[in-house]
Every structure is written in structure tokens, then in C-alpha cells.
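S.K.: Alright, structures below, take your time with them.
Please treat every number below as a calculation from the coordinates, not as lab data. Note that the structure is a prediction, hence the values are computed from the model and not measured. Cβ atoms are built from the backbone, for glycine too; each structure is taken alone.
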Structure I
Amino acid sequence: MDNKIDLHLHTLVSDGHGMPLEMLDAAHAAGLKQVSFTDHDALGAYRHWGDLFVPAAGLGIELISGIELDTNYRDEELHLLGYGFDLADKALNERLRLVQGLRRQRVLRQLEDINRYFGRKVVDRKKVILPQRDSLMKPHLVHAMLDEGLFPDYREAARWLSANAQVPIHVPKLPMADAIRMIVRAGGEAVLAHPGYIIAETSIQLEEMLGELVPFGLAGIEVDYPYYQEREPAPAFPDKAAESSMVEKLRALADRFRLKKTRGSDAHDVEALMKYASSDSVSVSDSRK
């Protein structure tokens, strides 16, 4: 697959660390020719800094509108990528406003719970609530606790948060089929994000799932993706061989169902973007939360 493409990038609009313009500059420096910002339930990357398509074109980069949606499939949270849709689509934007509002309420309540539990300002509201940040998310709280040295790693901090900062605010997830239809109606294409995790970490049969979802308009699956992660425990993908085996399995499934194969780093900062672009495929994402 062409390594000059990266269709899975995050910015500070959701749980990333970089601004879209600096990510575009990094993409240009890395020789990328086609990219997409796929922030979680948010489109601010395409709005808060003006018309981002103009500077992208100036750098010789084809920028494709993108998003990553939280969805529900058989009581599992799975992620769906959308590409090439109308950024002004009414139904999509109404959905995002609902989700972002509930996410904000939940995180602010959890922020207060964390600070109250530890008896000090562990999470600084000013560092979490940024003018360009549309989606407030769990990683913003977890990383704040890690920065304070309260937990040894992300997963332990996330488990503590789930057990000790429960709030009665539910953020509804669209059924996967409905999310696919929403992207298609907005003029875009729906792509299943990092499906290797579905195979490795759930009881869902991916082949059966694809057979069910393709008729609703699923257009592709993310095939090239950094499953093996050097910087944190990844028992499902302990080495590069496990990752390569999964990628080959996904390629075969994509061919069987005549689905597009996409490539994405899931990079949340410039460093990860650059590292992925310089590799044949993988080993850079530390962003699966």
C-alpha cells in the first residue's frame, strides 16, 4: 500500500496534541500526498483555522474530510471512519453537537471528582478546556493523572477512572449501521477503523460483521495500521510478526468483500506522524484508549 498516505490523524480538537497546520507541515516534510484529520466526533480541524484545504493544496497535499465516530455493535464500542463527506451536512452536525455537549458535561464532572478525591488540583480545567477543542475525552483526564505520577501507565489510570469517577451522564453511541448510513447520506464513504482489534480483543466474528454491514454502505476497512506498539504493553500484538499476520488477514477479508483498503497511523502528534510516514507500515501509535 502507498506509504505516502495517512488517513487517520488526530489533533487537539479531540484527543490529539498537535494543531492541524503543524500536522500538515509535518505531513509535507514526510512526503505525504494524501491525509485526513479524523478527530473523535468532531470536525473543528476543518473550521477553527480557516479553510484548511487551501494550505494543504499549497503544500501539494490532498486533504480529505474525515471523522472517527464512536459506534455500538452488539454491545461493543467500535470506531467508524468517515471520508469525503459534506462538512456542512445537517444531520451529521446535529449529531456531533449532541455528543460533544454530553462529552463535555461528563468530563467536567469527572474532573471535579478526581480533584476532590486527591484533595488537590490534579486536572487543570484551563489545560483541558481549550478554545479549539470540540471533544472532551477520557484521555485528557488520564494523561493529567499520569503527568502527576499517580499511576504507572495509561491502562491502570483508565481503570481507576472508570471505577472511581462514575457520573450519571450517558453519551449515546449510534448503532454501527446507522452511523454508516449517516456518513453515506452526507456524501461520504464509511470505513471500519482498526479492525484487527475487533478480531483480537472481542468475540465478534469480523467476517460475519462485514457481511452484515456492507449492504448498509460500508465501503472499506483500515488495513495498514500500527497494532504492535513498543511503548506500552500490547498482549494481542506482542511483536511485528503478530501485526503482519493480522494485516494479511485483513487484506484477504477486504478482497473477499471487495472493500477499499485504507492506511492510517492513528497518530496524535507530529512525532508519531513522522515516524509512521518513514516506515513501511507501523509501530508508532500510542493512541488507542
Structure II
Amino acid sequence: MSEAAAVQRHYTRFDLAERIVDALRQSGADLEALTLDDLGPIDEFHIRGREATTELAALGALSPGTSVLDVGCGIGGPSRVLATRSGCRVTGIDLVGEYCRVATMLALRACRDRSVRYCQASALDLPFGDAAFDVVWTQHASMNIEDKRRLYGEMFRVVKPGGRLLLYDIVAGPGGPIHFPVPWARDPAISFLITAEQLEDELRAAGFDVTTWRDLTEPTREWFRKLRARTRAPAAPPSGPSILLGSEWETMTGNMMTNLDENRVGVVRAVLSRPQPAGEGE
């Protein structure tokens, strides 16, 4: 089985749309007029959820009309935040077709101005022209991609000179191999973590300049502790990760806490830029 097929198999749940609609109905949301607050617990499939998205958007100083490519968009939570709160025009790509279909369904109910669109595509072969976007955005997508050089080369290719890459990702720590399963992989076959230092080297090799770089491992540890307490509470409402990953989610949460506590994984957030050619933008 190819790497891409294995990744798709890991994430695909063919009843995903129905499960999400049921969870929203149980929460009392108006399915014909969904809001960002309705979707917040469901559609932010990354560490620290909506909080992390809001922080990264603020660092990116996004403005109305900014064209954004969300690489590894999942079911579209961050893209809808950027479109609704910052007025961006967002295109999301994901390798998992079911995620793109669910993202489109939720966008039709929550973003009626067509400011977001989604398509199934590989991050290693982006179906867009050179310098097509003002900003490339990615949260927790690279862990499943072995060819980092091509990944960041493609991101560099499609962002405009003077544009930005906004990145929030999981990296390998010094504590040794990670405990599986984790949310992005049930075993090492589709897990391709690199260290923060290696990540920075790959980004610079692609041509990016680093504007800001922050280690968020410690806030991540605290977030996981609170998450586990909430999900174990009686009558806890369904969350996005539990819906997307099913009964293994609690085991994955426990392993992530252990991996963090043993410094086997870390989390970084960065803003990078594609330099202007010499003589331009001056």
C-alpha cells in the first residue's frame, strides 16, 4: 500500500458527515444556520483547537481579501474562521476526500458567501500555479508526509514573493521513539516526525525566511491534561477528535500525554516569509 493510500485509510470514516450532524443536533445547534461557536468543538482537529487557530491568525495579520491556501485543511474549521473573522478567501486542500466533502457541507451551512472552497489534492503536488496565494497556512499536516523537501518546496512555490507561511506543527523530541497509536498514525508506517531544528533547516532550504518561531510544548502538555479531564467527565459532549478517530481517541490522548511528558514530541508555531526578489518591494 502506498504512503498516500495508507494515510487516507487511517483518516477516512464514511459515516463522518452523519456523525457530525448528529453531534451538532445533540448540542442544540440550528443545522440550517450554523455559527463558528456551534462548530468550534467539532471542526478544529489539532492541538489547542480554536485557540491555536486564533493565535496563528493574529500573528499572520490577515486582512480582508487575503488569499489563503490551507494545506491539510481537514474538515475545514480553521478555513471558516479565517473567512468569517478575517475576511480571507480560503482554498483548502486535503488528501482525504471524505474530509473535503464534510468541509464543503459545513461551509455551505456556515459560510454562505462562498469565501471558502475545498478540493482533494496532495500537498506534494499542489494543483495551483506559481505565486498563487498571499498566505500558505498549515496546522498538523506534515507528520504524515515523509518528503519534507518537496512539501515545503511546494508551499514556497505557490506563495507570492513577500507572502507568508503560517505554520503550527508537531515535531520529534529528544526523548526517543514515540508511543503509538497517536492521532495521526496507529503505527510508525505513516508517521514522519522531524525535530524542530530539522524543520527549520528544511524551511530555510526551501527558501523561506523565519519571522517568528516559538516552542509551544509546555502549553500543549497542559491542554492535553484539561482535554482528558473533560472527555472523561460524565455526559461529556462529542468532540471533533473523538468523532473523527472513534474509540481509539482516549488511548491516543493518553499516548500523546506520555509522549509529551517524556519529551518524545514537541509543538512549534512559526511565521515565515518568501523574500521579495532583489529590487522589488523597496
Structure III
Amino acid sequence: MTLQLPAKATIIEVGPRDGLQNEKNFVPTEVKKDFIRGLKSAGLTEMELTSFVSPKWVPQMGDAAEIVADCLDNETRNIVLAPNRKGMERVYMTDCKAVAVFVGVSNTFNQKNINKSTQESMAELIPIIGELKEKGYFVRACISTAFYCPYEGKIKLEDTLSLCRQFVDAGVDELSVADTIGMAAPHESYALFSSLKREFTDTLLTAHFHDTRKLALSNILAALQAGIDRFDTSAGGLGGCPFAPGAAGNAATEDVVYMLERMGIQTNVNLEKLVEAIAIVGPYLSRSIESAYYRLLQQNV
């Protein structure tokens, strides 16, 4: 049997935002900037730079305005996350033209994350999305707990599809659908992304897997077979979620790129330069880089 695979895939690097947001040590702003520049030099052309959230709740993102001011360029889709109207007003003060919003399918997760139910969040976001599109912004919707919730357990596939429909109807350009706690299995990945691919033919579809149970790569393979060719990954496997107990880091960019390239799927990411970028931020982290590719490289294997 021949695998049905795309000729190329797009990697959306989320390390500077999703990867660092849960990091215990504050990473110096200049180090973050060098990290971002290093990632771009490795060929990553879509990236979450930072997040305009309250520094009280996410201190790591307190330097968001400075990061955006110094790290925009014309060759990269530079994305910033803004969870609400207050964050969006800060975005409007920058030159960034790509914004991510997020909502959890799970009401409980959403309440613990941003103190609103899923539908309360949507009621706030839908007019903001319309406003962003009128202003010419690229809008990315991040769908959290699309498979499982740490509080509610398994999420119904139809509930995830329903939330995605609301975002698509509101006019978003991209759906980033996340296995937030890393509990999905490949058959579940294939089922959800096949459904998304059938229904949302004119929307960019991106898979976002965490590697809590070491299933991220197998879930990516299943998503590939479902027709998905866009993946959120984090250099060094950085990340987690402060509101999802036990959630490990994101799928490591270097592991995903290595797998895809070995399969003959073009990513245009230079692994050597990617490793150099990881080495910039590594000494400032509270934990070691544990991705397979990076670890074996350090051991000269």
C-alpha cells in the first residue's frame, strides 16, 4: 500500500510564543529576539512571535511590544496572539498584520483559562474577527482541547466541528486545531482532520500536537494521510500549557522536519540552522532540550 502524502508541508513555528509562555525562567528579551532571528534564518516563514496577554498572568510575554517592534519582516507571516479586546488594542498599536485568537472546545478549560465559557468567548471574538478582516488582518483561530480536556475528558468530534464552523463563518483564514494535553491517538487524529478537510475546503487547516504521551509524530502522520499539510511545532519541543496539568511540550520542530524530509516531504527548513537557533535559547531554560533529533545530535549519533 502506498501512503497518500503531500509533496511539501508548511511548518508554523510556535516556539517563541507557545513554547516560551510556560517557561519558569524569564528569558531575556534580547535572547528571544536572537532566537526568533535564528528560526527565521533556518527557513521558517510562519511564526508565532509573542502574545499580548496580561503580564500578571503570563510574565514571560511582558515584553511583547518590544518583540514585535524589532522582529517583523516582509518575508515571514509574523503572528501575535491576542485573547480579547484589550489585547487587540495593543496589537493595533503595532505594525503586525497577523493575529491569533483562541478558544477551548471545553467550557471548563475555557473558564479556567480565561474565565469565560466557550460561547461567552465566541460572543466577544466574533465581532473582533469581523473588525480584523475589515482592517486587512490575517486571522488564525486556535482551537484548544479539540480531542480531550484535562477536566471534561473526551471531547465529541461534533463539538469541535461546531466551534470550527463558528470561526469559519466569522471569517477566519486559518484553523489551528490542537491536542492540548497530548492524549489523542492516530485514529482520532485521522477522523477529526478528515472531517475538517471535507467540510472546510477554503480554510487553511493546521494540526497542533503536544507530545505528552509521545504520540505527536504518529498523530502528524495520521493527519498527513487525512490531507493536512500544515503543522504547528516548537523548536526544541518547548511548551506546555499552564491551564492543562501534565501537558508536555509541543511536537519538536526538528523531529517533525526530520521525519517529513525522510519521507520525501519538502519543508524548506534547514536543520543545521534550526539547531543553532535552539542553542541560543537553551541555556536560559529551566529544563533541558529533550527532542530526539537534538539529543542524538549532541551525542554525535
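S.K.: State the single structure among I, II, III that was used to calculate semi-axes √(5λ) of the Cα gyration tensor in Å, for residues 75-114 alone, giving 24, 12, 5.
M.R.: Considering all the candidates, the number was obtained from III.
S.K.: When you work out distance in nm of label points 7 Å out along Cα→Cβ at positions 83 and 131 for each of the structures I, II, III, which one comes out largest?
M.R.: Structure I gives the largest value of distance in nm of label points 7 Å out along Cα→Cβ at positions 83 and 131 among I, II, III.
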